[in-house]
Structure formats: C-alpha cells, structure tokens
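A.B. asks: Structures follow.
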Structure I
Amino acid sequence: MKIVFFGTPAFAVPFFEALTNESDFNVACVVTQPDKPSGRGGKITSPEVKIFAEQKNIPVMQFQSLKKTEAVETLSSFHSDIFVVVAYGKLIPSSILNIPPKGVVNVHPSLLPKYRGPSPMQSAILNGDKKTGISIMLLDEGMDTGPILAQKTLELSENETTISLELKIHSIGPKFLCDVLRSYVNENCMPSDQNNQEASVSRLLSKKDGLINWNSDAKSIERMIRAFVPWPTAWTTIKINDERVRVKILEAKVTQTNLNKPNGTLCENQEKIIVAVNSEALELITLQPEGKAPMQAKAFLAGRKDWIGKIFE
C-alpha cells in the first residue's frame, strides 16, 4: 500500500513510525508544515515529523499552500493508493482529497462527532469527561465531518493530563491505524456517516486561554491546569513590589478547606501553598515563576514568604 503521510507535531510521529515499520506499507512522501521560528530566540525549527522523515530518508514536502497547482501536481506524481493525516494542522482542499483512489484517512483523538476541531484532548479533560477515544475517519472538505471507519474508547482517570492522555493514545493508536487501513483497503470495514446533531467543536487554543479566573469553582480550575499541560499552561499573575509577576501552575489539587479569604488569596499551611477559591481551595503543588524552572511548593515558598496573603490576579 503506497501512502503519502501528512503530519506536523510530535503527536503525529508514533503513527508515522508505525507505518514505516510495516512491510506492507510504503510511505512514499511526507507533507508537513514549513519550518517556523521557535522559542524566545526565534530560531528556525523543523517540525518533528520532518526530522523523523529525514532520519528515514523519506522525501519531505513543505508547501506554503496546498491549494496551488504545484502541490496537486507533486502529490499526484507519487501515484499513492491513500493519504494518511495525523495532526497536519490545516484543512486539506478538495483538489488534494481527490488525488488518491482510496481517499484520505485521518486520525482524530476524540469519539467523533464529539470535539471536532483542534483541541479535542484538552476539551475532554476541561469538561470532566470520563472517557474519550480515537476515531479513524475519511476526510471531506469540512472540519472532522467525514465518515467514520472505526473508533476505540479510552477511559480518563481523575488526574488525567493532556500529556498522560497522549501517552494512552500512542500506546494503542498507531497499531489501530495500521489495522484499520488494511481493513478499509481490503473492503472489510465500511464508512458510516457522523450524526451531525450530536456534534460539538473544540477551538484553537492560545496562550491567553491559560489565564486562571480565580472566581471560577476550584474543580474547574484544577481541570484547566491538567488540560493545559504542556501548552498553553495555566497561569496567573501577582503584584509584588509594584511589579506584576507571572506564575505558571503546573499541578494542583482541590481541597475542602474554606479559607474565608477573597478568591485568589495565597496562603501557607505546613509548607503547602493554598489558594482561596470560593467555598473551597486549591493546593498548588508544582509552580513555575516567570524566568525560573518548575518547582515544588516548598521550594517556591523559600524566599517568597512576603507573597503570603497577597492575591493572585
């Protein structure tokens, strides 16, 4: 089976690798996003999928636009049976979807039609879902609206983070993709349309989405912290000596303590950091002050005793 693989971030690499490890699959080409500036220094960085492809000596295409004739002609020249998409990062136009005779198969980390769009894993954790899953689907011109080939359900633990959920998906998803591709090409599984009446859409996240609202309930904030690790991370600010300092909150847990303090008030209890949140409180376990490495609460408090009693904004 000749394949063109579309993918960009590290999330896509285990799926890509699984395809390259199977003798009946031939990944003829990889399509990934263009290199982009990264970090504070703005160093031009290649996508993780490109790095892996180059290690495997697989040709890499980084089109500025898939709508141009160049992209259509180049991808047509590979005469692939099927295209496979995992977190490519852009909608694929019909001119590309129509190239492979078996269509374009996509891996989406939710139980579609729930959480179409770019942040399904974060959305499942944010909303306190008990389960999510993996959908293998055929792409059409909509956003994750195409027919489903197969799905697999995953249970979410009470302390699930986006990082741990990715690990769960990677533990079963790549093999699942390979099995479904074989079944589909051999006409042993039939596509089934999604129920659009049950659809929900996740949105593209930005850094500002991580700003904590201390007037929310404690459990919602705790879920937000877990959902936004490793990006965009949950964060807050505090005013110290007329300077506003940003602090990332990387791990926390809800306590039943009622501090009778304004929401966001920073308190200490036996070397633990407790923040007032309405009738409950959050214990902050791992924090990262701006410009510093992540640290546990005890280390954070060392040298910051004057922060106690102040209010996170």
Structure II
Amino acid sequence: MDRQFWTYLGRRAVQSLIIIAIVIVGSFLLLHLVPGDMVDVLGGQRGDMDAELMAALREKYGLDRPVIVQLLEYVGNVLRGDLGYSYRNSNEVLNLVLQRLPVTILLVVCSVITAVFFGTMAGVFAARHSHRLADVVISMVVLVFYATPIFLTGLGLMIVFSVKLKLLPVGGLMTAGFSGSWLELIADVATHLILPVVSLSLFYIAIYCRLARASMLQVLEQDYIRTAYAKGLSTYNVIIGHALRNALLPVVTMVGLQIAELFGGALLTETIFSLPGVGRLAYDAVFERDYPLILGVLIVCAFIIILVNLIIDILYTLLDPRVEISR
C-alpha cells in the first residue's frame, strides 16, 4: 500500500472522529431535553419514593448538575473508553453492548447478504428479460415488498409460518435449554434467524432489485458489451464476466448508505422476534430512560457504521479500478 492510501485513511479517520463527536454531543443534548430522567422512572415504578429520596438519587448519579458539566464529564469518560454505567442493569454499558452486539451484527450481515444476492439476481434477470412477462412479475413483487413496512412483514411471516403452519420458531435466538453439538447449535440458531432475516431483507431486496435492473440495462447498452457479443461469447459470460461487475457499483454504494437503516430495522425486527440484540437493548433503555445505555448504543453503532462505509469505499475501488482511493 502506497503513501496515498495511508494519507486517505488518516483523513477518513479524522472525519470519523468529528462525526462521532457530533453524535455524542448531539445525542447527549437531545436526550437531556426530554422531560424526566431515570430517577423519575424509578420513582414511578416504586411509588413510595418521596422528593427527598429522589433528590438524593439525582445527586448520587450526578443528574442534578448543569447539563454542560455532565456533557464534559461524559466526553472525558468516553475518551478513556468508559461509556458509563447502567444502573437499571447493574452493569457497565460497554459490557452490555458488547454482549448483545454479536446478535445484531449476525442479523444485519445475514440480511445484507440475503438482500444483495437475491435483489441483484432478480434485477439482473429482470433486465435480461426487459419488458417481458418475467420483468413485469418481478417488478410487481418487489413493489409489494417495498410498500410493506418491516414490522408488518415480520408479524405476517410469524403468523403464517410460526402460528399457523408451525414450521419455524416464533422468536428467540435458540431453543430454550438447548444442549447439543456445535453443528446442531448452528442449525438451531439458523432456524430461529430465518424469519427475522427474511422480514428485514425483503424491503431491501426490492431496492437492490430495482437498482440492479436499472444499472444492468444501462451497462448492456455499452459498446464493450456489443463487442463481447460480436466476439462470440455466450450470454452467460457476457452477463457474469463483463456486465455484472460494473452493474454492481451502484448496489455496493447503496449498501454503504443503508447500513444505518439496517441497524434501525434491526431494532424493530429484534423486538418483534425477541432477539437479544443491541436493538432490543436500546428499545428497553428508551422506556427506562437509561441515558448512559442509550448513548452507549448510539456511539457503538455510529462507529460500526463509519467503519463499514470505509470498507465499502475500499471495496468500490476493487470493483472499479478507475476510482482512486486517495481522492
């Protein structure tokens, strides 16, 4: 790797730090603009806490200090790798997030792979049979996928395949009390992930299908495609070997842009299917007004999204050598 590459990485690292700083400050201030705090939630649940006890708890947790003081202290802790302490869960925020993060990453990665693969293949097939019956049918099906909210798709799949047909588990990551070999464990987890992955990926399959179709139609009109046909190459070699690589460029770009949306969709999906991921953790933290936990989830997710976008940029240059990574 040349000097320009490392210069590019250094510049992107600085940009990433600025973005994360904006996320921390903005999220902290927005959360503290919301009426009430964690002590109010505790008082409402117990019902026997007087004003004096609630004031003592606010003083203990530092909630009675000015917001700017709390913000500066929080930023200092984050720089030391301390994301705070969740008093509702009696654990460090970083530990809680790291415990739940693998489930969310597994869900998002499986959904991305499923959406990109099936969406791209459907788009390429539709472009190859443009304005024919296959193209019309695929366009109608993906339009239904696109128009259906993720939570409604998840509930519908659960009712059909879990409640009615009893083919797949209703929710959870694995069977309660499961004991078996690693292969059996993988099979059990995969079975539990089918419905969440399908419900999260159907919406994005529609997007990637339409994008791949439009990109493929544009690529198929290029001169080098006509030249490939003139040389006697088969349709398969032309589509896979020449057209698909360039048609994938917009799809790869869209994946990077939609990583944040996928994490947001994972929150709904994990809640519907009772998956113990970061999305479900954030959902519970919002209702409990667990500010340190909410901020910790936002910071970790922002870091992952920025890292994925950097990887997408590097991958883009591998697909299209005309793009220089140093720019």
Structure III
Amino acid sequence: MLNLLSIGDIKLDTFVVVPETSSFCKLQMPEYLLCFNYGEKIPVGAVESQIAGSAPNVAVGLSRLGFKTSVFSFMGQDGIHKLALDVLKKEKVDARLIKTLTGAKSSFSAVLNYKGEKTILASHISYPYALPKRLPQMEWMYVCEMGHNYKRLYREAARCAKNRPLKIGFNPGAIQIMERDKALYELIAQTEVLFVNVGEAHAILKQERQPLPIERVASELYKMGPKIIVITDGRKGAYAFDGNQLDFCPVFPSKRVEATGAGDAFATGYLGALMRKIGHREALRWGAANGASVVGFVGPQPGLLTLPQMRATLRKHANIKAVKR
C-alpha cells in the first residue's frame, strides 16, 4: 500500500543564475519587476538542468523521509521522460503510473535566479488529464500543478476523496488558480490539507485588490471545506489553521541560494510529520526545516532532507517554535 500518490506535471527545469553585480539586470521596486536590458546578450553564472515539478518534488521528498510514494503524470516521448525515470528510480519513487504520449512533448521551465529569489517561465503541456481506472491503495493523494484540461481529473480526485478512505493534500497550480473554475473549489471542499502561499490564498478568495489579515484568510479558506489550511509567506514564515487555532512558525536559518521548490519542500515536511501522527504545530517545524534546507541549493530536490537529517535539524534549532498566533 502506498503512503502517498503524487499527481501533477513532471518538468525539466533549467536554472539560470544571474550575478547580483550584473549591470544588465535590476529590480524595480515597489512594483517587484525584474528588468533586463532589451536586446542585450546577458552574461550569467551557473546554468543547470534538473527534473522538477511539484509532483516529483513531493514524492522524492517523502521517499527520503521513509515513505512509499508514487507519481502519476503524463509525459512525452523525449529525453526529459528518460531522465525523469532515472531520477525517480534512484530516489525509490514508483514511476509505473507515468503515462507516455506518442508525439507529445514533456513540460519544461526556465528559472531565473537573482539575489536568491526565483522567476519561473513555465510551459505546461495540455495533456488529456484523467485518473487511472485502477488506482493503487493509498493513504494520501497529493494533487498539484498541471496544465490546462485538468478539470476532469480534479472532479475525479474529489470523488475519490468521497468514496475512498484516503486523504487529499492539495496545492493548486497557477493555471488552476487563475481560472478559478468550479472544479477547483469542488476539490478544495474535499481536501484534508490545503497548501497555498499568501498570494495564492488571496487569489482563491478573489481578494487580490483588497488583501485580508492572515487570520481572516485562513478562516475564509477553512469555510470552503479543508480540514487544515497551511499558508506560507516566504521569508516571513508560515501558518496553519485547523478551524480552532491559528499557529505560526518562523523560517529556519539558512544560506539562501535559490528558492525554487521551497513551497514543495514545506508541504513535504508538513505532510511527513502528519503521516507520522505528529500534530500540526510540530508539522509546521518539519515544513520550515525542509524549506530552509532546499533554498540552500540550486533546484528543488538536492536539499530535501532525509529522516535522520530532519531530526538533526529539528534538534539543532529546538529554540525555533511554532506558536499560537
């Protein structure tokens, strides 16, 4: 029996590190604009490609924490597909549910890293998303970013949660939040743990122009049906709300190299704690520890903690507590 089936796109991420001293690039604040000289050939630092995507990131992360995981995804017949299978095999993640489509391409992203923060140019291929007719037995299903045509799969996942003894972890992608289709809210209603960042939370609530206090955000999302709301706020920390109490955990100290996958790492740590029957306040610490480790590396998977590393990190930073907000 699987501990968790992770569902979503598998991509090849190419990471481009722009030197902080570059005269060709600047930040325009407070608009949060990353500006390059138009038409220039811009020198960069490191360039590296890795298999990524929230689905494999979470599956790999939980495998390192000692759980049995699998990925369900669609890919093209290309080099990205072969590389993904090699990575998942190495990480002891079951890849038998990955479907290969003849003539299709696999998803990819270009990730610009400047001053420790990421800007992602993502390409999600529109696959014929639908759950397998025969799903394996599992404790958790984790649904995350994917391209268009996701609505059928979302509805099928919601029905699974109603008809099977399984729990849903849900981190909707940018396309799903932008469209705000009924299928999104149907799946939210059947979710055990909803993972969003502050911006995503306001978008789901249709409050982009009038941001709400974090307490109100958590409460309004909880009314939609999830048992637990987890909201990350970048370097400011993260929150969890179970309908009765809002808890907050600050970030763990780390050297910030590149932030891709920090949210996936947080979700991985949080779910890993819950799956070990650890309460959601301590689960915040697991998430914070994993997120802090991942941002110390280029890419979303190199910094994912093993179980011994997680326990050592939590002991080392025992002074960092999750507290009632």
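A.B. asks: Thinking of I, II, III, which structure, once relative contact order in percent (Cα under 8 Å, 6 or more apart) is computed, gives back 12? Please report the intermediate quantities before stating the final value.
C.D. replies: Values: I: 12; II: 27; III: 16.
Structure of origin is I.
A.B. asks: Still on this structure, please answer the following. One of I, II, III was used to compute mean count of other Cβ atoms within 10 Å over residues 263-270, and the result was 22.9. Which label is that?
C.D. replies: On the way: I: 15.5; II: 22.9; III: 29.4.
This value belongs to structure II.
A.B. asks: Ranked by distance in nm of label points 7 Å out along Cα→Cβ at positions 39 and 223, which of I, II, III sits at the highest value?
C.D. replies: Working: I: 3.6; II: 7.4; III: 5.3.
Evaluating distance in nm of label points 7 Å out along Cα→Cβ at positions 39 and 223 on every structure, the highest lands on II.
A.B. asks: Can you tell which of I, II, III yields -25000 when helix-only ellipticity at 222 nm (-39500 (n - 2.57) for each DSSP H run of 4 or more, over all residues; to 500) is derived from it? Provide the component values of the computation, followed by the final result.
C.D. replies: On the way: I: -7000; II: -25000; III: -9500.
Computed on structure II.
A.B. asks: OK, next. Determine which structure produced the value 0.2 for distance in nm of label points 7 Å out along Cα→Cβ at positions 247 and 287, calculated from the coordinates; the candidates are I, II, III. Don't skip to the answer; put the middle values down first.
C.D. replies: Numbers: I: 0.2; II: 4.5; III: 1.0.
Source structure for this number: I.
A.B. asks: To continue, here is another question. For the read-out FRET efficiency 1/(1 + (r/R0)^6) of positions 23 and 55 (r between Cβ atoms, R0 = 30 Å, to 0.05), a value of 0.95 was computed from one structure; give its label from I, II, III. Walk me through the numbers on the way to the answer.
C.D. replies: Values: I: 0.95; II: 0.45; III: 0.20.
The structure behind it is I.
Read-outs throughout are calculated quantities, based only on the coordinates presented, and are distinct from any laboratory measurement. Since we're looking at a predicted model, the values are computed, not measured. Cβ atoms are built from the backbone, for glycine too; each structure is taken alone.
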